[in-house]
Structure 1
Amino acid sequence: MNGLALAFLGDAYYELFVRKYLISEGITKIHELHQQKVKYTSSVAQTKIITYFLSENILNAEEITYFKKGRNSAHFGRKNVDVLTYQMATGFESLIGYLMHNDTNRCEYLMQLGIEFIKLGEKDGKRTTK
């Protein structure tokens, strides 16, 4: 499967994981659910997560390959984010799409780790990598 197809799947799987997490946290108001979901699923948040994974050597060589497969497939940006952020986020989604098919335990571990990383950054107001 190509990087963008993996990213397509990874985007949906990660968003569902985040939505389930937010519901489990007791959030029930739709507006608040949406605001919180964006904090975890935006291109900027995904870029922060994958940058953290890479800087802390959390990913193995195969996972890095699938991250790069998605990152290198994204040659355009979106109106609200720059190209590099879009590429990094697409790489993150590609990694999630790959793991979703090949190692769901590892996939869920990394998604939970990403959520915890973003949550920590939100609490201290400055954490972006380590």
Structure 2
Amino acid sequence: MGYIEEVNEALAAYPPFWQHVGEYRLTENALDTLQINIGLKCNLACKHCHVESSPARTEEMSRETLEQCLAVFCDRGFKTIDITGGAPEMNPNYEWFLREAVDAGASVMTRSNLSICKEPGYESIPELWAELG
């Protein structure tokens, strides 16, 4: 018997993956969270960052694209908007988008490194979050 046949025979002895995970295999019937990466600029430059965000990055989502995201949120029945980025607070449309999302009925979360709140110009971010719940 060749190597490939041996491997196939060994694999055939194991039950399918779905039998291993059984009741723990949870899949939602519908999506309820819309995650939006609104930019790659960040006040930090972490080696582990999977999108390579940094202060040198300039890519950011435009207000027009953010408006389209809000339309998708409303049209598709999502419940949550999950805002991410680099440091999403550095997008100049962040506060506007956050307010619009809340007004649209979204439960909103921002994935923040929190150190941005100590940077000049961003000190009021925690108050904004508190105001909007």
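If distance in nm of label points 7 Å out along Cα→Cβ at positions 37 and 69 comes out at 1.2 when worked out from the coordinates, which of 1, 2 was used? Numbers along the way, then the final one.
On the way: 1: 2.8; 2: 1.2.
Value 1.2 for distance in nm of label points 7 Å out along Cα→Cβ at positions 37 and 69 corresponds to 2 out of 1, 2.
Looking at structures 1, 2, which one was helix-only ellipticity at 222 nm (-39500 (n - 2.57) for each DSSP H run of 4 or more, over all residues; to 500) calculated from, given that it came out as -26000?
Details: 1: -26000; 2: -10000.
Computing helix-only ellipticity at 222 nm (-39500 (n - 2.57) for each DSSP H run of 4 or more, over all residues; to 500) on every structure in 1, 2 gives -26000 only for 1.
From which structure (1, 2) was log10 I(q)/I(0) by the Debye sum over Cα atoms at q = 0.12, 0.22 Å⁻¹ calculated, if the value obtained is -0.41, -1.38? Numbers along the way, then the final one.
On the way: 1: -0.41, -1.38; 2: -0.60, -1.30.
Clearly, the read-out refers to 1.
As an exercise: Cα Rg over 2.2 N^0.38 Å, for residues 53-100 alone, calculated from one structure in 1, 2, equals 1.20. Which structure is it? If you can, show how the numbers build up before the last one.
On the way: 1: 1.13; 2: 1.20.
That value comes from structure 2.
Comparing mean count of other Cβ atoms within 10 Å over residues 45-52 across 1, 2, which structure shows the greatest value?
Working: 1: 22.6; 2: 10.2.
Greatest value across 1, 2: structure 1.
FRET efficiency 1/(1 + (r/R0)^6) of positions 5 and 109 (r between Cβ atoms, R0 = 25 Å, to 0.05) was computed and gave 0.00; which structure, 1, 2, did it come from?
Details: 1: 0.60; 2: 0.00.
Derived from the structure labelled 2.
Which one of 1, 2 has relative contact order in percent (Cα under 8 Å, 6 or more apart), as calculated from the coordinates, equal to 22? Walk me through the numbers on the way to the answer.
Working: 1: 38; 2: 22.
Going label by label, the one that fits is 2.
Please compute FRET efficiency 1/(1 + (r/R0)^6) of positions 21 and 117 (r between Cβ atoms, R0 = 41 Å, to 0.05) for structures 1, 2 and give me the label with the greatest value. Spell out each step's value before the answer.
Working: 1: 1.00; 2: 0.55.
Top value of FRET efficiency 1/(1 + (r/R0)^6) of positions 21 and 117 (r between Cβ atoms, R0 = 41 Å, to 0.05) goes to structure 1.
Throughout, read-outs are computed from the coordinates displayed, never taken from laboratory work. Given the structure is predicted, the values throughout are model-derived calculations rather than measurements. Cβ atoms are built from the backbone, for glycine too; each structure is taken alone.
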